Structure 1
Amino acid sequence: MPKTVRICLLSLLGAVLLTLPWMNVNDYILQVLVAFMPQAMMGLAFALALKVGLPRFDIVGWQAVGAYTSAELMLRAHWSFWPTILVAGIIAMLLGWICYRAALPRGMMVFLLFGMVIVLAVYQLFGSLSFFGGWGGTGILPPVALGSFKFTSRQSVYYLGLGFLVVNVFVYYLLYKSRIGRAWDAIGSSLGLASSVGVNVVRYRMANVLIGNFFLAISGSYLIACNQMANPGSFTFANSVGVMMYVVVGGLRFAIAGPLAGAVIITLIPEYLRFAKQWAPVLTGIVTIAIIVFLPNGLLGLFQKRVGPWLGKGKWLARLSGRSKEGPEVPV
């Protein structure tokens, strides 16, 4: 797809996201959009790990670490929300380095098993210890404030999440375009070939995992800003496995747009199936399997195949500018 087309589509998407809360959208829709933000951040972290061939089942474990770190610092140390974000990210990185320094050199399967153990252990730890509030969760947190302004309305929490998501996307984009991103691509394409040309696979994989941990912790901090509490029920192993569907549904080839599109679809399907709540997981699974079977490149792969060539012809730009089909292509 031409660069001009991508810029136009991104500009349109940005305008829609910025003005959405003011388009007579009710509180329920805003609540769904607010719930989408942390899901999208988790999907981006999962896609990041796939760059180096490491599927992660520990996603919500590190999100829980970030959520509880921010919550406890706000409740016990009376910190403002903003510095707790950085502390949560650093703690998630340090704990990740301790946990995975032995697992990563032993390959993907050991890493995968470590991740499964970590998410189950974190869930049990935060639920069992009274220090963290037990299974009922922490106490009610004060609302996030910026000076005298408090993020209490759904519109303000939406814009807070949008800011978090934009930072995530921007940093991931820069990483993918950088030297470290090229090394990740080499590892994901061929582990043996990357190692043979001098790429330190373990070191680059560790960097990938730790960066993912940092942003997962940030998504946990945003989650408590939405809910004003941390509850272990939000960080189950099933939720961690579900993140994988975001990337598959959106498209494995699209490291940024894929998780975002998939998170939208997977977040919306259960909401529209509330009339059959007991069947929602089954129907969601059926839709996901159908996409895997019939659309191996995901929904964005279908869009690129069907719509991309038409957008690339430039005729739509001519129509928008009022020119005829036969007129010269509009310079941009």
Structure 2
Amino acid sequence: MRLIERNFSDREEFPSILIVNLHTVPDVEKNLAVMERIVETAHRKGANILIFPELAVTGYVWDDPEDPEDRDVWELLRQGDNERIAPFINRIHGSLCNDRKGLEYVFFNTVRIKDGTFFNSTFVLHPGIDYTDEEYIYDKKFLPGIENRFFSPGSDRRLTIRTKWGTFGFLVCYDLCFVELARMYALEDRADAIVTMAHWRSEAVREYPRMNVMTDHYYGFLWDIMNSSKAAYNQVWSLAANAVGPHPLSGSYFWGGSGIWAPSGMPLIQASNITAEMVLVRNLDLQGQRSRERDDFDYSIDFNRFYNRIDDAGSHPVDCDPHEQDEP
């Protein structure tokens, strides 16, 4: 898998972050083998934080019209349960350090089964924490249509972790569409960066023929613009890992485009929309750069000064262009 490397600064006290633009298959053993090799690369290249996409262990769910009970999908999800893959997780967990000089954090997402209920869950690996402790787990809150068949939505609880390099909040894929969640991370939890893990698709058509405007990758367009706007509106870093390439069974194509967006909203680096690859940005000043962005335009100060939560008091449309009424 190709590795793209960039330097943000020469300040080695800042973290180096490796983000994986991953092609997954519906085979847990194959996915784990690829993930293990990526972890080895992260160690060898001196990354401090490693971010995998959503459902990296199992690959994404699919619709099988010939099997209305979805037996193959359910079996795959059971195989990817965090307890079933504990030997793999423990090996990775045991390899991590806590000295700023090597790999300290791995953020990954897989299935979590609790009391017979399936959750789409994000886990944090670090030497100082128990990754099975629910305090360090985020269950995906917003589920698109097909996922509702397999997963239950998480609670309203957010996951925010404070590290030596800054504070991180977490989203999973469709969560990205719901602006209030990112806003709460930024303004209430004071996150410096929001990590998004996704299996975000590419293909959807939008066409405006009289304007000569058309795209058949509309979902991909949304991925790029939503990560940019999430960063700009909230003045936080956006660190996003997405799957890439076709699903072997459903044929759905995933956009890739994993990358890093600065608190200005500007993209610093993005991976391929076609192939699997890794992007490594060294010495990323998460806290300092965020402060410098706010020196020019501190949106959060104005937000806190002006914003009032709007209670739903109903709405009564007022007709500004009344039409003549027929006589009764």
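Every read-out reported here was derived from the displayed coordinates using simple, explicitly stated rules and does not represent laboratory data. Since we're looking at a predicted model, the values are computed, not measured. Cβ atoms are built from the backbone, for glycine too; each structure is taken alone.
If relative contact order in percent (Cα under 8 Å, 6 or more apart) is computed to be 22, which of 1, 2 is the source? Of the structures listed, the value fits 2. For percent of Cα pairs over 21 Å apart, for residues 180-291 alone, which of the structures 1, 2 scores highest? Largest value of percent of Cα pairs over 21 Å apart, for residues 180-291 alone: 1. Taking 21.1, 73 as the value of Rg and Dmax of the Cα atoms in Å derived from one of the structures shown (1, 2), identify that structure. Corresponding structure: 1. Taking distance in nm of label points 7 Å out along Cα→Cβ at positions 36 and 124 as the criterion, the highest value among 1, 2 goes to 1.
helix-only ellipticity at 222 nm (-39500 (n - 2.57) for each DSSP H run of 4 or more, over all residues; to 500) was computed and gave -23000; which structure, 1, 2, did it come from? The value was obtained from structure 1.
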